[in-house]
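Some structures to go through are shown next.
Read-outs throughout are calculated quantities, based only on the coordinates presented, and are distinct from any laboratory measurement. Keep in mind it's a predicted model, so treat the numbers as computed, not measured. Cβ atoms are built from the backbone, for glycine too; each structure is taken alone.
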Structure 1
């Protein structure tokens, strides 16, 4: 079918470079903080990563796995879509930073999984084709990680409909599509002064992944975790209420507020969260240099890795995970399998008990989430 999809660059990366005095965590330390299920590595699972530029080198990955103690590293394979491919450009502040962050977080947290990185042109068509290629691959991935996006209002309705259908196809196959919610607070870098959510995180077919500021020791003891937000233009988690999608039935009990600009109800974003503040960011390696990166870009592969470990623990694909997390959700009440984040703001919205438009239902408690899913899937 002719979709009339734009050829303009469609999506932006969702990572933030290091800041002075950053307190970095390795992915494995965050796996401890978020209680990823013991005895699981993602073995037997596939994790697909979508990239719209940049690339990685095997030498960088080997050096990183060795430095952070991934003794049995994952297999990492690049797949080209629509003529694109693994093409590192040597700029750690560009797309290479995104690619390496995604692979290193996903791989360190699910080293038993097979990682397949799908490279496509940064266009509507490229984005869609990469997603479709990843979803319909064999074996079916447990999760797809997407750390690229754009303000919802910058997408054509036609392009969104095509992406939504591809993500619905993923859900029908049991795949969870984990998507970064944006790094520009509640206005998503828009210039009209109104709040906007980021797409594809705002799709009801996606698991929208927001960001926190984390204070914890290397052993995993948390002393504080709040919404990531440093002020307008300074970086902060995306989140809010969709202008175009109604509230899904499975989200209706969670207490999603009306859109602050339109006064209308809508799909609430994000669904979940994880550490994203560059000041408490991720210890990574990009283009031969060790550095610290933050952004909700890191939260999508973190959750994708968790989905792979949940799938291993369950002996089956658990997805799509989003609607299951909301089962029994009530406004102002914490949800099982997640740790509620109740402090902070992303500009137009504030955190509070239960679901909120900053950190969704909260950050993962991986073991508790596995126990909850085992009870459902028994």
Structure 2
């Protein structure tokens, strides 16, 4: 549906987008994630034709959006956008939602029916006569979403739609996004710096850093098989290491990898002697008593707990096992283990838990 072909965007000497490529499919939720200041909002503004690219092309159902001086009105009307900073007009809630329908010539009857249905969908039935500026931030954002969706756009662009909202209102906005996608088949392209939100909502994710996509894949692929070290660290995998493939078994997949003084059994397509970057997700590491017997088919390393810290309901143990590695357990598991800082332990993980990302 949308083809992004080598998009560059500069503001004077500041190169914001540096060669962006992507294909966005009809009916999917495509989420752009990445740290602040990496070009996510600029790309959305270009997709919605609010900015022109410095170079490159964007095709919307085979229409080149920037082939002329102005994007055709009939193409622009197939898109809507909700901005990061919630904006409502100085009028009542009903008129805020109806404003686009009035400009498009909808009849009064159609406007009444459409806006009433929209108010029901966003949980603000009965709020139509209230001044929009008296609403809470979360309610304003729901009104902005309703205003964008009532004209039934083919594509809805959302720039950090929950950035300033509390968890309760964030959940309501996320439910609406999923509802609009499933009920109306609306293609949704959104940006967020919240990795877990991207995982919850998306069909596919594009990880944007330094003005380009480093990886585009399903949430499962992004979070289990990050494309490189930068992606791995951004999605919260701190167990990123460097090593050398030291041995390949006869099947050509299994082998060993050496990192410092540590040798691990791994599954990898890389060749003997290759210098590689690899990661291990902390939730795939099990912490055992230091007297634990070897477990067939698992990597096992002796180590010492160098530190323990809590994050929500999870506990992270930093372990010095020849490599400094972080293991994650639930609070209940931690309380039952009796482990403390300074304890000697054994850690174990499967060969497939060692994901070799690429050559150094």
Structure 3
């Protein structure tokens, strides 16, 4: 499949560099980013082999996407292990990880997440501006739900059955598609899509056309779940023109199709919150729309720490520097939301009036590389990170 030029901006940050280099290379030697990512993939596999026997779990995304979503695991940029456990087992999983040296990153409890605070080993590693650094220690996220209905205000009935249908430590094939689509929809609605995730889904849709598969999908997934998946399918089709023609896509509200007609590239364009109009087009009540607007226009939770995450027992001076960087970053995020407040309201007025708006984005200055494990701003944010900040999935 062709990757449009609009999606090739900032390929490191969107996890596309190894894939693009593999697609474009004209020499025998593997490009350096692909080599480094290959080594990282091996180290993540080693980390998982240590964790796997400790507690019952499902691996989400990652190497379980090979080969259906991604033909080669080394083309997939992965920074952490996403492990799902039932809610009643999350503390057991956390304690097992602590016992082998993982520690939770602090100050993440107030964030809207489907997992416990990210856990890392404090090896002394620091961010060096390389998204494919083989020495970056793999993080672990213990997930305890597949979808956050309370935050998103959108139901996904039956999603908990993913656990019941698991095959070993992986989701069943139908549910792998379901979770990949839910994951992409969630990030689309929160304004931080990674292009590679959309490419993976498009690749799956482009290569899975057996009617029997889709009949089983309809039998196992509820209408509300399929509706959320269809949003992700529509994004994949819009961006990559993959071969997918489902009645569930056609059945999405007209305002959703209108959003994709007008804002299809917004997730990778300058700073904006255009995804709000997609989200409010999907929810059922005015109260839900107000809740979404309030949460996204006036966020009340501070971002998690981004600096010195992997440093054990930092000195007083280093802790002070980290505090300054984390505070500066939090202030920059506050400024980001303040700067977008009025343009977003104006965009909403134009959206409701049926105009064809494209100019409400805030200025898009050049972006400094964001470390992959920090509580980074959305992919369309213009806020750079502090130097030497730590990575985030």
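Comparing percent of Cα pairs over 34 Å apart across structures 1, 2, 3, the highest value is found for 2. With distance in nm of label points 7 Å out along Cα→Cβ at positions 94 and 262 as the yardstick, tell me which of 1, 2, 3 scores highest. Comparing 1, 2, 3, the top value of distance in nm of label points 7 Å out along Cα→Cβ at positions 94 and 262 belongs to 2. When relative contact order in percent (Cα under 8 Å, 6 or more apart) is computed for each of 1, 2, 3, the one that comes out at 19 is 3. The maximum of mean projected area of the Cα convex hull in nm², for residues 78-181 alone over structures 1, 2, 3, that is, the highest value, falls on 3.
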